[in-house]
Each structure stands twice: as C-alpha cells, then as structure tokens.
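None of the figures in this text is laboratory data; all of them are computed from the coordinates on show. This is a predicted model, so every value here is computed, not measured.
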Structure I
Amino acid sequence: MELESYHFSDIWGDAMKAQARAVDEYRIHDEPYYLSISNEIDLFTKAYENRLPVLLKGPTGCGKTRFVEHMAWRLDRPLITVACHDDLTSSDLVGRYLIKGSQTIWSDGPLARAVRTGALCYLDEIVEARKDTTVVIHPLADDRRILPMEKRGEILTATPEFMLIISYNPGYQSIMKDLKPSTRQRFVSLDFTYPDETKEVQIIMREAAVPMETARRLRKLGEMTRNLKERGLDEGASTRLLINAAKLISSGIDPREACHAAVTGTLTDDEEMRISMDEMVKSLF
C-alpha cells in the first residue's frame, strides 16, 4: 500500500512538472509594443505586487489585451487567456474528468493551470460568461486566493505569482450582462479609453509603418466615427480598426478602399450610414 501511494505521488509530481513546462509555452519572449496612456503600468505593477486582481474596463480595440500582454512580458510571467462566451462553464475554467482509453484522467482547465503554476490568467469579456460561471472566481479574487475543485475534492491555493485579470466593455453593458457588485468589488479597476491624438497617431505609425500624415488622417476618421456613437453606430472605429486600415494602405491598397474594407464595412451594414462614412473617407483621402 505504501508502495502504491508513493508511486501515485511520483506520477502526480511528474504530471505537475509537465504541466508547468506546458504553461511556460505561454510565456511572452518578445516585448509587445504598448504606449502608456496614463499611469496604468504602475497601478498594474503595484496590484501584482500586492496580489490584487485587476479589472480592465474600456471600449473594444482600445488596447486592453495588448496591455495585458505587455505586462505579462514586463513581469516575466506566462499569460493564459480565456475568451469568455455564453456557453463557458465552470468546468471549462476549472477542469474535468476525461476518458482516455480505459482510464479516467483529470484535465485541469486554464484557470486551474494558472493557479497551480503562477501564471497570469486573463478572462476577456467576462460579462459574456454565465453568472453561475463567474462565481467560481470569487474565492480567487479575495484574500483567500483559493480555487475549490469540487469534482476532485481539492482546494488549490494560488502561488504568490498568480494574478487574475478580467475585462469587459461598458459600452455593451446591459441589465442582463453586467458584473454583480459581489464580483466587481473584489477588483482593482483600471479604466481604458482611446489614446489622445498625438499618441494614437504614434501608435498607428508604429504598428502599420505609415507616414505621419496618413496616420493623422486615419485618426481623424476614427474621431469622426466615434462622434456617431449612439447616433447610428454602436461603436466608433477603434484604434485596432485604424491600424488595420493603415496596414492595408501600407501594403499598397488605395486609402479609400482600405478604409471602406477595414472601417466602414466593419462598423455597419446600414447602407445609408455606409454612404455617409464613405463620404467622410473621401473628405480625408
């Protein structure tokens, strides 16, 4: 019996070592370009040092994910990202038993892997997940820093290096899709928005290798579409969309065609709105 117990422990230890090696593949080796907008880098760093979870709020395409990637590189920690959706279950996050041949084996979910190995776990668009799923993060997001694994009868205690990060876009907030106060109040919140003109121009130039004048015109287009939010558009052009248009232009596509494909056609299917936006493009290019 003692021999069997030792053998199982040895196998489990090897499994954990293999998992740690696998998680290390999520480590970011090359610095992701990120231009700081305010003091978000310092706030995030201090939250990490104090083992506090972080909530990122801001419109789509404003740089939240790039910021997380940059911080994972800066802190030299693996980054495990989960894109949340309506069908995401707690088992998808924590783990489940699987049948492999004639054996039943346990497979950790991304959240459990991050907790065990001290990775950063980023739950993107957390409000898209079911509310009964988001409850599983509560014990991790307070002083306990634990993850109950009911199916295994195990409680994981997060390593000091583990950090939980969640994000969502308040612009799409609704009664049905919002964070409960019991979830929200566990986090340090960082607000993101689109960069000011100088910085957004710099980002477009850096990411797409276009001249300053082209970047300025694209930034102006972004500003014009953002002014149409709730006046025909759900969202204006994000920095991401402007970079996409800039990359097409840099590749030799006519600026008007590039903007129609990357901005106009992406933002709306309404024909009248598309015509109006194409007129904006013509005025700039």
Structure II
Amino acid sequence: MKNRILIIKLGALGDMVQATTAFAALRHYHKNDHLTLLTTILYKEIALKMGYFDEVWVDEKAKLYQVAKFFKFRNKLRQTGFNRVYDLQNVDRTKLYSFLLGKKSEWIAPNKEDCALHPQERFAKLFDSLGIPFEGVLDLKQIADTDIVIPEPYALLIPGASMAHGGRKKWPEECYAEIAAYLLTKGIQPVLIGGPLENWTFIKEQVPEVIDLCGKTTFYQVIGLGQNALFTLGNDTGPTLLAASGGCPTLTLHASCNPPSLGGARGRYHHSLYKPDLRDLKVDRVIEVLMVRANQFNIDTNI
C-alpha cells in the first residue's frame, strides 16, 4: 500500500526554484509513494510539469474568519490521511496546518535556526538527518521550452528583482545598459529577461539593439533560453535561478539584504558578486569577473 506524503512549499518564484532540488530528492526517496505538493496558485502548473508529484493542491490561504473555507481545508487534510508531511516552508501558517492535521501524521520541518542557511544547505542538513540522499543541483531541463530562438552567441541580462527591500536587490539600470553595450562590442547579443511590469526604458534607449523579452516569456522559455545562452548576469531573483536550472552559467549580484549565504544558484557554473550596496558595484569589476569565468568555462567568445 502506498504511503501518502505531503510536501509544503509556498513563497516566491526563487523559493520555489530553490526547492526543486528537495522535490527531486523526495521523489526518488518516495518513488513508490503518492506525493502531494501544497503550493500557491502561481506555481501549480509548473509543479505539475516537473513530474515529481502525483497531485498538486493550491493553498488558498483561508483566514480564520472564513469559517467555511477554513474547515473545508482542515477536513481535506484530515480525510486524506497523510503518513508524513515535509514542511519546507516552516512558517506560522504551516505550523497551523500541522495543528489542523493532528498527531496521526509525522510532521518534518527544518530547525528554525536553519532558516539562516542557504536553501541548499538547509535541505542538505534536513535530509542528511533523515538518511535521504540529496544532490542539491538545480536542473529543470525536463520542462524547458526552446521555441524562442535567439541568434547566437547571446547572454541573458536580468535587471529586475523583488521590491521587498526597497529596491536594494537591484544593480542600477544604467550599469546593465553599460554591460549590454559592452557585450555588443564583443559580438554578443544582450537579451533582457523579466516580468510584464518591467520596462527598462533607459537600457533600450542607450542600447537599441538589445532584445527585450520582458513579459514575453514563460517560466519554461526562460529555462530553455538558459540552455543556449553563454551566461546569465542578474540580480538574486527567480528568473536568474530559472536560467541556472537550464544549465546556464550565472553571475548573480548580491547586496547586504540578500547575501550569497542566503540565495543564488550554487555549483561550479554559478558564481556571485557581493557589495553591501549594489550602487557601489562597478561595471569594470563585473566585466572582469565575467572574463575570468569565460576563460574558466572555455566559453568560445572574446568577452
């Protein structure tokens, strides 16, 4: 008889992409069990496409005063009868779900103090304590969409990021404009990636040759574009991680509000630059690092 396993992961796009390493490990470990993911509506489709889950539930985040909706969710949790729950979010809301589910289910969550670790370190520590093999490599090539064709060689530039820290996660737009202009002098096509509300007017005015795909790509297309790009330069944000999951070498820029110890892709092909205030990060320094990485990974271009 199959055990029923619930995995909880809410949060933003970057959180979701980081958690795909945990999803892969749990699917392999529970290969004969029925896995359900609880996530937000934004990520239901991509979660189903990953192939790790038998079922995906949407967390409607019912309020306590929404009595009917609240008790409907409680009953669904209890009636399903999960044998084990992996709470990868570990916040007050999911602790409430633990109470609703009752003591019949084994509830597993990272230690609260481990929230100060990088997600891959946090997952590795949790799974090591449970004897679950964990590789920690971002890899979503199985859901890549490669129908957007860009003349090669090209590089992805991701100037956007969450405004949760008052914009401090963003390297200034004019710096990305300088990088885009520099890439063109080296025969590399700069491609802007971002959300539908992002309009990088200054970059496009300064570098009219840039290809602007902001608001024109799906999650899957960003992964596919990452597969063929020379590299991605971006802030610590979900699209940068998506490109990394397609196998693209990445250089992620970090400020004090989001240091490399807490985010960004990890691995041989993924690197970080840190400045407490990204306004102090010089374009020449970024170009210098890109040159070193191009040589290290034998990228066939004269960056």
Structure III
Amino acid sequence: MYEDSIAFPNLHITFEHVGRHINIGSFEIAFYGIVIAIGMLVAFAFILKEGKKDGIASEDITDFFIWAIIIGILGARIYYVIFSWDDYKDDLIQIINLRGGGLAIYGGIIGGFIAICVIAKKKNIPVFKFLDIAALAVLIGQIFGRWGNFFNREVFGGYTNGLFAMQLPVSSVRDQSDINEVMLSNMVTVDDIDTILVHPTFLYESLWNLGAFIILYLFKQKKKADGDIIFGYLGLYGIGRFWIEGMRTDQLKLPAIGVPVSQVVAAVCVVVSIFYFIQSRRILLSKKKGE
C-alpha cells in the first residue's frame, strides 16, 4: 500500500496512487472541482431535455440553472460558516476562501430554491413545475459530487470492518480532526503505513441518491400534481441523509445541544414531505368527490 492509496480490503479492491488534483502547467485543478463540474454539466443537459418536455424554453432553463448555481454556492457557504463560526470568527478573510473547503448541501438547496422562486415569479412560470425538474437535477449533481469527497479523503464515517470498509492512510486524511479515538485504537499498519478503516459514507450517499433519482424519475411520469417530485425529493433525501449523517465524524452541530444540524434539517424535510403528500392527496380526493 502507498500513502496515496485508497482500499476496500473486504471487497479486495485497491486504488493505488489516487491523486487530489491534476496540473496544467503551473495551474492546479482539484479532482473535487472536476467531479462537481461534470455533475453540473450532466444535470444541465438533463434539465434542458426535461424542460422542453414540460414546455419550458431553453433560455429560461439556462437562466434558472445559472442563478441557482450562483445563489446555491453562496447559500452553501453561508450555511457552513454559520455552523462553523468558531473556525472563522478570528480570521474573517477565510470566509471567502472556498479553496479551503466548507460547502453544505442544505445551504445550497435553500439558496437554489430561493433563486428559482424569484426567477419563476419574474418569468411567470409555475414554480413547482420547474422545481420538480430541478430536484432531479440536484440529485444528479449529488450523485457525482460525493465522489469528490473520495478524492479528498473526507466525509467518511466511524470505524468499521464490514464489507464496505474503506481503508485510508492516516497521513492522507484531509482533516485530521475527523479521525476519532475509536479509529486510532483499531489502526492497521500495512507496508509500514498506518491506516484506518471507516464507513465510506460518501459512497452510501451517492448510491442512495441514485436510488432516489430512479424512483422519482419513474414517479414523475405518473405524478398527480406539480410539486410531487420536489417534496418527494425532500422526503427521500431526508431519510437517507438522517441515517448517513449519524455515521459521519465531520458533523456540523447545533451550539449548546450538540445535535447534528443536518439530522435536524433532514428530519424537518421528511415531516414536510409527509405533510405535503397527505394534504395534496386530500385536496385531490375532495376535488374528485365534488365533480
């Protein structure tokens, strides 16, 4: 094993010399950014195709996409900084240092949602019609984006020696504070390299999002009302995120009570989703009875 290897020993899979970036001349491009860019391009191609099916003009879709990305990134950063304020309060300039990491998906979703609502109102387009498409595009971005964490050796869970256990050299972990005492007490030395065995939560979430995408895409063909997909997304993603967040060692926590922020938000999303479907189905049923 090498210092830059990533292995899944119980699956007998080893990736040797996994880099974090490529160099073009003196310019360094992180694989994390490349993976996210690929996800964005695939998501954009998807919403162009789906938008045309739903009668939304390509130029309107482009406006939605660009502004949702810009405001989404801003929201993701603000969300992260708010719940990691102790890391920034003494060095405020680091707030704008995105290369140092620190984007939270829920902040991105909130920011993108606000941007879409504002633009939809301006263009007089039914907001939930576009949000249904956007929800699927977001899942595509998340499916790809989580693999950026693979290259960064981050967003992993606690110790495990189960089937999907991921083995990382201790020295390669991006943020050493993500390594807890249980991991260290179960440390394994391979070829004179100290390694830890952890849950690959980035992989769990990527696969969960893939499953959610398939379910919601099939459901979209038979949805009963605009809004069904976005609220379905909130419910399905919320369930998965609540479960996976409980494993992670890099949690953002609410001050004083120490509860993971993402688990609270995920639970709220699930409740909102359930409430939406109960109410929307009641309304549809009452309309049918009134006909």
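Work out the source of 22.3, 81 here, i.e. which of I, II, III gives that when Rg and Dmax of the Cα atoms in Å is computed.
Working: I: 22.3, 81; II: 20.6, 63; III: 20.8, 76.
This value belongs to structure I.
Upon calculation of helix-only ellipticity at 222 nm (-39500 (n - 2.57) for each DSSP H run of 4 or more, over all residues; to 500) from the atomic coordinates, which of the structures I, II, III produces -10500? Each step should come with its number before you reach the end.
Details: I: -13000; II: -10500; III: -19500.
Checking each candidate, the match is II.
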